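So, here come the structures, one by one.
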Structure I
Amino acid sequence: MSRRNGDREHGSPALIHSGQRPELPTRNGTTMTDATTAPRPTPHPWWTNAVVYQVYPRSFADSNGDGIGDIGGIRSKLDYLAELGIDVLWLSPMYPSPQHDNGYDISDYRDIDPVFGDLDEFDALLAEAHERGMRIMMDLVVNHTSDEHAWFRESRSSVDNPKRDWYWWRPARPDGDRPNDWTSAFSGPAWTRDETTGEYYLHLFATEQPDLNWENPEVREAVYDMMRWWLDRGVDGFRMDVINLIAKNLDAIDGADRGSGLGFGTGPQIHGFLQEMHREVFAAHPGSYVTVGEMPGVSTADAALFTDPLRRELDMVFQFEHVSFDHGSHKFDPLPFDLVALKEILGRWQTELAETGWNSLYLGNHDQPRLVSRFGNDTVYRVESATLWALVLHLMRGTPYVYQGDEIGMTNVTFATIDDYRDIESVNHYREQVEQFDASPAAVLAGVHARGRDNARTPMQWDSSAHAGFSTGDPWIAVNPNYPTVNTEEDRAAADSVFAFYRQLIALRHTDATVALGRFELLEPQHPQLFAYARTSEDGTDRLIVVANASDEPLTDPLPVPAGATLVLGNQPATGDDPTLRPWEARLYRVGSAL
């Protein structure tokens, strides 16, 4: 019998792993305990030299021909991911959901949506990933639920329902208007009137995503109990969606402030909430887990607190500064690429978390456009751009994240009309701008082309067959038209394979202590074309230097590389002692002792 029918939200888990974490075999046949995934350069946490791969399940691989990726598809690609060298798979939500926001509106936290499979298949995925030395990190979405979740159905049923206070409800203002003037991240007001009681509920995102009230201890315990349930099942950690927003600015909720509701998150309660979560969930369970908090608006000072091991809150955070600096008046108003500004941001995050805390290293994910299109040249120098940014990112201090398709240089997509897009954020933005503000449809669509989330959500391009080998049926969203030439089969057969380059970078992080843990120093910070930095081992006996020409023009300026340095890795064929960097060329040098 499928556990999906008998193992529900409030039931006890059946046939779940014991609390003792299993030993996970490495790819060389040895085993790793909970604290280590392979022989480590130093006794630091296992995730300091791990690499995470994000799977967006509905777009990764479809095993049953319905046009939607699923667990069977993921299982079929585990050997591919193991060959790449991945240590952790981060799975975007696969819980039951009405899919208003592609699964980030959850209606049941203790099940798998039938479009993806069931709990039995999920358990098989866990076991097969562990057999290959890979861990599984679930997406935890607890700032909000779906409006179809049983908790919200009870909450909205009456003003005196026991779960009324599980969400943020407020009466109308004396003039009948909304409780305050906050706006949603997905356009429109952040408050919606519910006809059942005539009161308004808060939703920082879509109207179908009501925010949970974390001030209520019953809400917190329900969430913690659910998290323990998944850990007992065998998952190895959580990526926590907009987790800083669970702590609201309480004065602002009933005040006169206006603007994006996201700006009133990260209330002072957040540290207490996260410390309580750690105490009630992770400290209470044997094992070595990884916790990653997505935190819009977080500063380096905030992140140093959140990721300080002594505070027992999170292992690392996703910050947004480097994926927001190129926005104009809003997200869909792209600014020209500014390398100096990007270097300053990334360099500052490296240095200010060097003594306390830890960085998440990413340039793309399911919410961002493709990194090659955003930061590189996705036509003439697509392969060179993809490998340059891979080297720049993976040689920094932190845990690198590979978003599906990055490892073959997938690009943005340019759909003809807004009807071809599926992302609620992009569609709502287009309609609001065109219908309410009379903006030019072509201009608005151009912004969606550049920054829309569907750029990262088109199906994974596996080969040149129909639908890029993603599915035998019609995909839920169209495949990028460039799939006949940009796909894993073509890439892996090429002499300049992006996949092969990623494998080398991941292997370096696994085996080189300076890559995993060395100190960071930004070089040439004001150079408009050169991204250069140094990594120095903890004991000062080893020094690496990265030089990257992030432009379409050759770079003939002297490089900050001393004589006698050894070329370790480059993304273009070696040219002897020629110091000139070709367009989008990146090199890694070993200098030797830094003493």
Structure II
Amino acid sequence: MAYLLIYTRLPVNEVLYDPKLAYSMHLALSEDGVHYTALNHNSGVLFAKATENADGSLNPKSLRNPRLFALPDGSFGVAAIRTGGDGEADEESRGCVLCFRSEDLLSYEELGLLKLGTEYVEKVSCRAAAGSGTVTVVWQQIDGGCFTAQVPAAAWKADGSMPLAPESAPEACGKPEGGTEEEISDIVPDISGIEGAVMHHVFEIPEETADRLRKKLLTPYNTGISFPETAEADSPAELDAYRATAFYSDGTSAPKRVDWDLSQADFSRKGVYSITGRVHQEHFRFPVAENRADPCVCRRNGRYYFIATNDADNNHTLYIREADTLAGLVTAEEHLLLDSTTYPGIGGLLWAPEFHEIGGRLTIFHAATPGPFFCEESHVMVLREGGNPVCRGDWSAPRRVVRADGSDICEAGKEITLDMTCFAWHGKWYAVWSQRQFLPKDLGAWLYIAELDPDEPWRLLTEPVILSKPEYGWANNHTFVDEGPFALIRDDTLYLTFSSAAVDTSYVVGMLTLKNGDPLDPRSWRKTNYPILTSRSVEGEFGTGHNAYVTDEDGNVWNTYHARPGVDGARSSGIRRVHFGIDGEPALDMTEEMDVAEEFAVLHTRLIVNG
């Protein structure tokens, strides 16, 4: 067995870790029940959803005193005290506890509120007796009163059957189980190494469950690299076809090219040669481009192209870089593509440019405005056939994205659209973008999706559908924003990462996943409850977000993103390899040192030249 510590955190401040992040369920693991390792960079894994008003606006929520327990069917339940976004008492939750269900302690479904009484609940404890079919709920009210009641275990189903109240009438009881640390565990855990931890209780879990949590919620690192003892090749090109295999702590592996020292080998003479090589690795020290946000890279006709929002001139120009290699983009010359004076209706705020190849044509999706911020809208530029991507004259004038009938997506001056992206899925093209209503009331930025016409990529074919709202604390932190979507397709799964919260140190990357179903049906998508890239993921990088992906000639997938080199630093671009974990999902926090450990980087083999 292993031990799982369930805790929340003390808020630090609005810059580093504020209440909307701290008041969530955190997890730490231990083998001895005493010394614990925080998971997920000491960040929350379970957040409460916001509630929605009739006009679509959201009321942010957080949680305190989460309690994990086992359900009779082998799954897990969670009960917690729902609060307002900053931890204040929540009138909507008076007399209630918020309930969740999880199959694996990684993905959680919020089931709703369980009504226990009329007074605010301070603490809750749940216990499901084997074979009883009921869950004993014990709670302490804010006035000190303690009660117990029975709730059917079937209420923790994933079908929305959570009852509004327990079947049995509440009975007064003594102090609820788990009221103090001493009652939770015979040995008080050592949480001194976990910054800000507010312990709630310890829960025993099977080792296989703990192993999965480690592999998913700790950043994988390189544990070894192998290469065949012998390699037969009659030319450097044949030798280059061989790949090393890098192994990682999460049980995965990845192929790696090797740069060989061939000074002692002679391909013109038959023989056996002992050679030494080094695992090939591109080096991208952050930042790779200062004052460049929302970066996007594409590979086309064997060359690489880089484009990004230009914060250096307050977003009045877009430049393209071109290079033979991905690494070459770091020092490549910049070529002006678009400015705010060339075309009527394009006056500034040139935001979030993205390359997309549709039907063999290279396009750039970006946002622009005639002038006012409240008229910012999504546009598309198309490269002429045979055109040069770095030649601005080979690109069409920006065209505003419209509905199927040619009308505007939204009313300029009241709503804006931005960060439009597109992808192909099962023979159809789809556009996803961020849209924000400011009048008559600011509702925050939401993600929308619609089918896209590949022949006229500035035209939607279906009515827009709301795909995601900033419902979690990490998404409505300092402001209500979901934006910056970009698709990554692996085998039969589509991952749509997006960015949330204010564009400061709060900025994070969230993820939606689609395996089956209609992309236009929000129920087909699964949203990960916690962000997959944050200011706590990689030391020295703050406000990470607005990312995109590119695949190189070796099949490696790279994440391009922006972050700040310091809490007050300028938004600047970074590039890092995407690791795919045990479940195939992208991990965006593996640094170069964790990808290829120096102790394993040098390889040896016997080269056999047959002549």
Structure III
Amino acid sequence: MENRRDYLRKKALRLPLCPGVYIMKNSRGDIIYVGKSAALKNRVSQYFSESSKNTKTASMVSNVYDFDYILCDTETEALALENSKIKQYSPKYNIKLKDDKTYPYVKITNEEYPRLISTRKRVSDGGLYFGPYTNSATCRNIIRSVSQAATLPTCKKTFPKDIGKTRPCIYYQIGRCCAPCADKVTADQYRELVKSAESILNGDISGEKANLTARMEKVSEEMNFELAANLRDRIKALDALFSKQKVVSSPETFTDAIGIYSDDDMTVISFFFIRAGMIADTEVHEFVGGHIGAEELSAFIASVYEMREPSKLILVSDELPLSEAETLSAHLTKTQGRKIEVRVTQRGQNRALCRMAKENAEYRAKLIKETTDKETVILADLAQTLGLEVVPDRIESYDISNFGNDNITAGMIVLEGTKFKKADYRVFNIKDTEYEDDYASMREAIRRRIRNTTVKKSTAFPVLPDLILLDGGKTHVSVVRSVLEEEGVDIPVFGMVKDDYHKTRALCDDGNDVDISHDKALYMFIYRVQEEVHRFAISRMSGAKRKTLKTSSLEKIKGVGPAKAKLLLSHFGTLSALKSATAEELAAVKGINAETAENIVKHFSKEKI
């Protein structure tokens, strides 16, 4: 247990000094405590320090096996998220926020002269709600700041009932109120100011600030310094909102937000599954080997939703091109049997949600890379642990992926040192194995790979590897070793064994397991290899399956068989482009006559009806 405590302490010390939510779990994976902090590193590391703790905290810490975390923009956001998580999971050691307490919202009322008020109840009365926020004081501060920026009244007068009954107060004199009480603004002008407040509360502070700045510069040039000073004060009020404005979805929000962080070393994809305004679940996938291409990225996201039900709207950060988002939308709509929209976010609250997911992905990438910086040490440890004669320079790893008995593929990834060499990645479409059989598929893939070098002298496979790592156990190793012996080559082969939770547990030969848990850097290296080869195999298999679905749908058209379906998809690139093609464009494709072109146009015209 002391070793586990040391691991947790070191993990906590790598957290950032920023707001966030931490989620404590026991050895069974049950959530036992949810907390929030303005500085995650300081707060979480305190739990695993040697300082004294009260009985409840000590009891909770003694049951912590691991923890997760979600980064937030502000402490306000972290607290709102903490509230939703505690309500969702009712953790054993939480004593706060477990009742039905709700946070306050800012409401723009539905009346002739709308007002900004604070409320804890959401009702269907035509009003607009923003938030929730931490407490009533925070809510009042935001109402005051937004009202000042939009020059809306904050007094208790009601309009139009009180129009013309009094002289304007000091707030009109200093430019903080438009003074409807003194009939200084028309109803239409007042509604424009309310729209400005709505825009600010929706998160478009920068846009409103740009508009005010442009107006301030214009009136300054016209020597209207008093109005310019008023506009300056409104801009200051907007600046103050940057630290208060928070990104928390309303209860009507049912969406998935995907943040993607990618650099030359790795890609991390973070999923936030938002249901009824709450982050109901999160999922993070880490892939070492640099930037992932748009198609592979789209295929991987599609594979995630083979295991999860997507929301009607999926928000994605702009690392995914619009064209791939449209393709993914069509694919998910077809596989789910209902309309699914994948939207690349551009502005507002949706973009803020993706930004939060992306920041979590970026920080996760930073943590992973910190543990795998010393290439020489890792490879030397690997050679020593496995009893290799030389430190491996080229490592190849293999995994089998299939969709039942269809689209059986073997993915091969390559490492030079500890760096993934994506240009050398290959995929083998299994030909001789008709049914789902990982061992037979692996045997075929390895034999073809070896013969590409030793027999065919293929330039795509110029050299043999120094080490082969398989995503499998002892039987996989035995099968591959027998193939190598038959082919007359001597290459060390080890399997990457997973535990019951599908995580890397050990390496193995055909007889014994090789424990790597004591060496964290080596463990992380093998984990990354296993995750990368699995991702590559799955993405290629998914891509093949999607192409099969496309071609099979085309084969329903009179005059179109498998060969012509592949020809058409190859010519137009995507099914969407093919559907939009005219009969003349279709007939221009070699092998497609005018009659078949007309049949294709008629087929897709019926789909649009």
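If log10 I(q)/I(0) by the Debye sum over Cα atoms at q = 0.08, 0.12 Å⁻¹ is computed to be -0.55, -1.31, which of I, II, III is the source? Kindly include the intermediate steps, with their values, before the conclusion.
Working: I: -0.55, -1.31; II: -0.64, -1.23; III: -0.76, -1.25.
Derived from I, not from the others.
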Q.
Given 2.8 as the derived value for distance in nm of label points 7 Å out along Cα→Cβ at positions 130 and 322, which of the supplied structures I, II, III does it correspond to?
A. III
Q) One of I, II, III was used to compute helix-only ellipticity at 222 nm (-39500 (n - 2.57) for each DSSP H run of 4 or more, over all residues; to 500), and the answer was -7000. Which one was it? A) I
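Since every read-out is calculated from the coordinates, none of them should be taken as a lab result. Just so we're clear, the structure is a prediction, and the values are computed from it rather than from any experiment. Cβ atoms are built from the backbone, for glycine too; each structure is taken alone.
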